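In what follows, structures are represented as structure tokens.
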Structure 1
């Protein structure tokens with residue numbers, strides 16, 4: 001065991017050390033070499049060291065450098081060293097972190113991490129929380145709690161009796177709601193298409209004054225951190241309009257919720273603590289390894305009623321928090337441990353610095369690209385930058401050239417009818433030098449795509 005783990009650590013360290021210098025996208029030859037995995041199932045046992053070597057030699061070169069400082073394609077934070085190390089140790093513990101009695105260490109650490117998170121994000125101190133895979137499942141958990149609470153008020157036990165014959169439940173969303181929310185609504189039987197969509201403004205924020213009259217059981221799904229622009233819905237105003245009518249207000253804040261931890265960004269989400277539930281991702285802006293989603297629900301009883309499971313063989317009775325009472329899974333890894341490690345190491349000031357720094361780098365991207373002649377579509381309020389390089393065709397060719405060139409990686413999007421490149425800055429390791437190097441490459445690729453070879457930023 002020891003030599004194998006030492007070999008794995010050495011290979012992982014070499015991989016991480018090489019990230020700043022390697023192309024962000026994998027080489028064509030490395031992707032082609034993945035056919036080396038296409039071998040028959042071995043007839044008998046083999047050497048574990050040989051398996052690890054093959055995994056590294058074939059798999060590592062064919063990865064995208066998502067953990068590196070110049071991957072801007074999605075809102076992906078590279079794992080902080082301490083969060084990766086904690087992940088490895090938790091993996092060695094191999095705890096099924098469902099119940100306190102058999103796994104007290106994991107349960108206690110997650111409870112502490114949950115308390116720290118509510119303090120950091122300014123959420124109600126007594127709200128319940130769930131450590132799940134990502135924002136999709138976090139939204140699912142929070143909206144399941146909403147479904148339970150609203151239908152219970154209407155005299156219906158949805159977990160016991162299902163939705164057949166249940167009172168109708170209205171769902172209101174912004175016109176630019178993220179697909180993870182609509183997917184969650186579909187999984188919950190609330191429908192992806194039967195939602196009422198509220199118009200948004202020029203930055204993608206829901207227009208609170210356009211909310212329809214609320215009658216009967218209603219969920220209003222808001223968003224902080226538009227996936228294209230970073231803009232945040234006016235959650236406080238929406239709560240003031242919706243909650244007196246009995247509506248449940250949910251906040252999808254996969255990355256935008258972390259604005260609450262940064263003093264200069266906090267005004268973007270001021271008042272969102274008035275909502276009833278919130279969803280976010282720690283593997284985005286807290287920079288912990290995948291997967292690490294988080295759901296928070298003001299009415300903890302509603303979340304537990306929607307998620308808890310019991311069986312004769314399960315030691316569920318405990319004066320302490322059982323993690324499985326708030327999640328869809330019974331079998332689950334102790335994903336809260338790396339979140340605890342990141343929070344303990346960074347502290348409140350360290351988290352704030354990480355977010356402030358990435359937001360400043362997004363503004364730096366926008367300023368340098370604008371100075372180079374590109375069009376910036378959004379107000380850069382968080383870590384998202386939307387860039388247009390001329391017409392749609394030239395923009396598409398430029399993005400392809402940037403991805404192929406390898407200095408950095410950014411993705412394509414279509415936002416409010418415009419084809420654009422989306423830059424997301426959320427990695428702890430990204431420096432201003434990475435931003436400048438990437439900007440120069442982007443402008444150079446734009447020049448080539450537009451037929452102006454030699455163009456430079």
Structure 2
């Protein structure tokens with residue numbers, strides 16, 4: 001071979017290597033640990049694509065490909081394939097407001113107004129019942145219900161939140177977990193100063209966890225002084241953290257805050273710097289036009305809890321108007337003590353219907369929009385829409401599998417209508433977070449049902465001893 005030929009060989013080889021390097025990287029990105037194939041995949045992506053049949057390819061904790069079945073098969077080389085057949089794959093649901101450790105209290109005090117429920121029953125019961133052990137064990141029960149009903153991400157608010165975090169991490173859920181800060185003696189701390197100190201330490205402890213974040217959760221404008229609320233807000237800013245709190249939940253709250261501060265709860269929160277991006281206000285039922293204007297201009301997100309708002313007769317939040325104004329809003333269940341279930345499918349059904357009645361307009365809150373609230377819009381409300389809330393390449397592999405076969409569900413003409421008006425949490429047969437199955441074929445994989453049954457029985461005995469067996 002002459003010198004000219006050698007030079008050409010070297011040049012061609014170099015060009016091939018240079019051109020081939022990106023190809024190798026692309027091929028590596030297409031490698032997958034798991035390929036899930038289903039007759040139906042609902043993406044909730046910007047195009048609201050539904051593929052029938054479809055597939056989701058996962059590597060580690062991340063979606064690497066999603067789309068119609070044959071296209072995804074060509075795109076990936078999967079180590080393992082699971083075929084779920086005539087099932088529906090959706091993004092995991094995002095529950096924006098819960099008190100998951102309150103599960104053992106469901107049914108203890110029902111059919112009463114919010115302030116009477118809190119002050120006569122719940123706060124006194126918590127004072128005698130709630131400790132770190134109870135919170136950890138009760139949170140395991142709450143996590144089991146969330147997983148079984150398709151929730152993959154939860155925003156919590158309670159006491160001993162480090163113990164809630166332990167339970168949520170053990171269960172494998174994704175959580176933004178709010179440590180309650182309140183002005184009176186609470187089950188965990190006697191003063192708000194102690195609660196703030198604990199919150200900061202717990203936020204630091206969980207800061208690097210990939211699934212769990214602890215965040216400040218001052219209870220409300222009527223249970224926290226302006227100073228407590230300011231300090232909680234400053235803590236959130238210092239940690240670049242979200243913050244959650246109850247806001248404008250009932251007429252009694254509005255009257256209380258107006259009497260004390262000559263302002264609505266929303267106006268009071270605005271004066272204290274509690275509105276803004278990264279702030280999640282739960283309920284927002286009793287809002288004036290001025291309140292809506294303040295929320296709209298601030299970036300504050302809203303957690304809509306239709307079940308507990310109706311059950312406690314707190315009212316119906318003006319969610320269609322909130323959405324029209326571009327205020328971020330998603331769905332929450334609230335706690336099982338006031339709902340009495342952690343089922344976002346039930347919340348979707350109720351949210352779609354009550355606003356049609358409230359506005360005398362059957363076209364408001366269409367099913368497709370309500371499913372968005374439970375998925376991608378819920379994710380956006382906590383600033384996580386780039387990580388969760390839809391099935392898209394690069395996002396976390398948080399998904400659920402629904403069985404909508406059989407006479408209870410078939411035929412399915414419109415999947416969004418079915419998800420809101422027909423399905424319920426019992427249709428969920430699989431739940432995955434960050435590429436890990438937490439439940440498969442309706443069998444919990446991260447929690448032991450026998451252990452949960454023992455814990456539930458023990459908590460029932462504790463509550464009956466405290467209440468004398470009388471709800």
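Coordinate-derived values only; no laboratory data. Every value quoted in this text rests on a predicted model; they were computed, and no experiment measured them. Cβ atoms are built from the backbone, for glycine too; each structure is taken alone.
Given a value of 3.0 for distance in nm of label points 7 Å out along Cα→Cβ at positions 40 and 176, point me to the structure among 1, 2 it was derived from. Derived from the structure labelled 2. If distance in nm of label points 7 Å out along Cα→Cβ at positions 120 and 288 is calculated from each of 1, 2, which structure is the one that comes out at 3.0? Traced to structure 2. Comparing distance in nm of label points 7 Å out along Cα→Cβ at positions 216 and 232 across structures 1, 2, the highest figure comes from 1.
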